[in-house]
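Next up, some structures in structure tokens.
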Structure I
Amino acid sequence: MFVLLVTVVTASVVAFHNLSDSTSLQSVDQTRKRAVDLKPEAAYNLIHTILFGVLALSTMRMKYLWTSHMCVFASFGLCSSEIWELLLRLVHLCNPKRIWVLRYSVPVLTLLYLCCKSWPGMMDELSELKEFYDPDTVELMNWINSNTPRKAVFAGSMQLLAGVKLCTGRTLTNHPHYEDKSLRERTQAVYQIYAKRSPEEVHELLRSFGTDFVILEDSICYERRHHRGCRLRDLLDVANGHEMDGPGESDPDLRPADHPRFCEEIKRNLPSYAAHFTRVFQNKTFHVYKLSRNK
């Protein structure tokens, strides 16, 4: 604000004299002399800074445009011999030595002040490692890397498969980084693992995509964070025409499902499920099943 105030006043004075009607040689010389106090490039950036400042005040997300100009302008003001010369002229203390001292000492003192002020906060930030801590996911990724073929195909939720792709490089049934109509339909088909479908239906759907392993997440299967009707399993039930779980009335066009929820029932290891799915890994969060190749 200090630099802006000085440069705006200087620009106003220069503009006033440049637009005045005085045509005498003396006035022209004075105008040229004053114009030296604000170079064209400084005036150009001043206009941008003011315009971006107004934009930032009106629209908060546009402040990123103003930030860079504020930094440039602040450094220009503190290190500019023209600015210090102008200020020293106003107090009648102008000489080259004082200009040189202020031009170099003020930026150094400013940096030292900022370092002293920011040092405790910076050290507090560095003391917090903020490392990724999710032992169940780490255990899953290590197991996949160590116990599955490189060409194995995995099915699961989109957010989990993004980690599988990043950490293991395995092939996915529904790639999380791209989207089109076909992929959305494929994702809905894969998500039937959280719907009320028979093991034969789920196995047939997954094998049609070449799936070798399917990963089930308890956080999705038993989700309680969202209200009834907003959970993934509720969306799948409605899409399949099945009544939703939990207290509350369902739409009249929904009917009771013929089969229990797949992600819950498969953990009982009943013969109808064991014939198509073999559990090969589990922890507190994830359950991995290998699909049999028989139809």
Structure II
Amino acid sequence: HSTVVQLNQAALRYRTIRKVDHEVLRGIDLSLHEGERIALVGNNGAGKSSLLKLIAGIAKPSSGSVEIMGQSTALSSMEQISSKVAYVFQNPEDMFIEDSVYKEVAYGLTSRHYPEAEDRANRMLAHFRLEPFRERDARLLSGGQQRRVSLAIGSAMMPHLILLDEPTANLDLATREELLGTLKELEQQVRTVIIATHDMQLVHQWATRVIVLHHGMVAGDGSAADIFADPALIHRAGLAPTQMMDLSARLGINPPYSSPTGLAQHVYAMMTEQEGRHDAARPQLV
């Protein structure tokens, strides 16, 4: 798969009120590829949102480099970067500036004078199941509907890469499950998706690659199974395992399960196997 994002020793510093340099990201080396579903995890202050902002071009690296599709963000305008990368804010309302869902989705297209703006906006409304709300004010929709609008806005430009900051924050269980379905739909529009999240259930269910940030550095990088099989890393990075992962660990099951069904099936298979061995050890009565 081709490289979409390349970070070489990328660092991000800012000056505090006391005029002291504070390093948020320290020499990040990463290659992110087409088709990956990437979860950025780590405790508060680890640098997740800062890394998203570097990739989106909202922040420029203090040293090192960030390249999107081979083009340096330091040498590119926000308009050039935004045609390749869409950043979806943690709070969907931060993205709303118009008085109808259709206008929200069409805004980026019409402002850039896309020749097929109307057609593409309508396709986005259909794809994200927003047609019934096209004339509604997005601010008056439910949490799940607002998330769908924000993803439609992000996808409308057909970016190579979409970045989501804490997409399941403050969602109830039903809306969260709906979001997982919407993320799957998103893959038909966008090849590479990066999510910064504290939601370990989402990480287990969705991500093909997990990058752990700790004190502004990459502390772990691999599949969800690889990351959650390392208790020391989980503890050091302040990750909160789900109840299923915790129960799996207590039962000595590795890699841990994310769903009750998977864990129950595993335990049932273990018990059946033990019963089978126990029966085989019994002498036969003739």
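Any read-out appearing in this document is the output of simple, stated calculations on the displayed coordinates, not a laboratory observation. On a predicted model such as this, the values are computed, not experimentally measured, just so you know. Cβ atoms are built from the backbone, for glycine too; each structure is taken alone.
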Source structure (of I, II) for helix-only ellipticity at 222 nm (-39500 (n - 2.57) for each DSSP H run of 4 or more, over all residues; to 500), computed value -11500: II
Label whose coordinates, when mean count of other Cβ atoms within 10 Å over residues 180-187 is calculated, return 12.0 (choices I, II): I
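When percent of Cα pairs over 29 Å apart is calculated, the result is 60; to which of the structures I, II does this value belong? Numbers along the way, then the final one.
Working: I: 60; II: 42.
The read-out was computed on structure I.
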When relative contact order in percent (Cα under 8 Å, 6 or more apart) is computed for each of I, II, the largest belongs to: II
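Match the computed value 8.0 of distance in nm of label points 7 Å out along Cα→Cβ at positions 108 and 268 to one of the structures I, II, and report its label.
Among I, II, the structure yielding 8.0 for distance in nm of label points 7 Å out along Cα→Cβ at positions 108 and 268 is I.
When distance in nm of label points 7 Å out along Cα→Cβ at positions 12 and 148 is calculated for each of the structures I, II, which structure yields the highest value?
On the way: I: 6.8; II: 3.1.
Max of distance in nm of label points 7 Å out along Cα→Cβ at positions 12 and 148: I.
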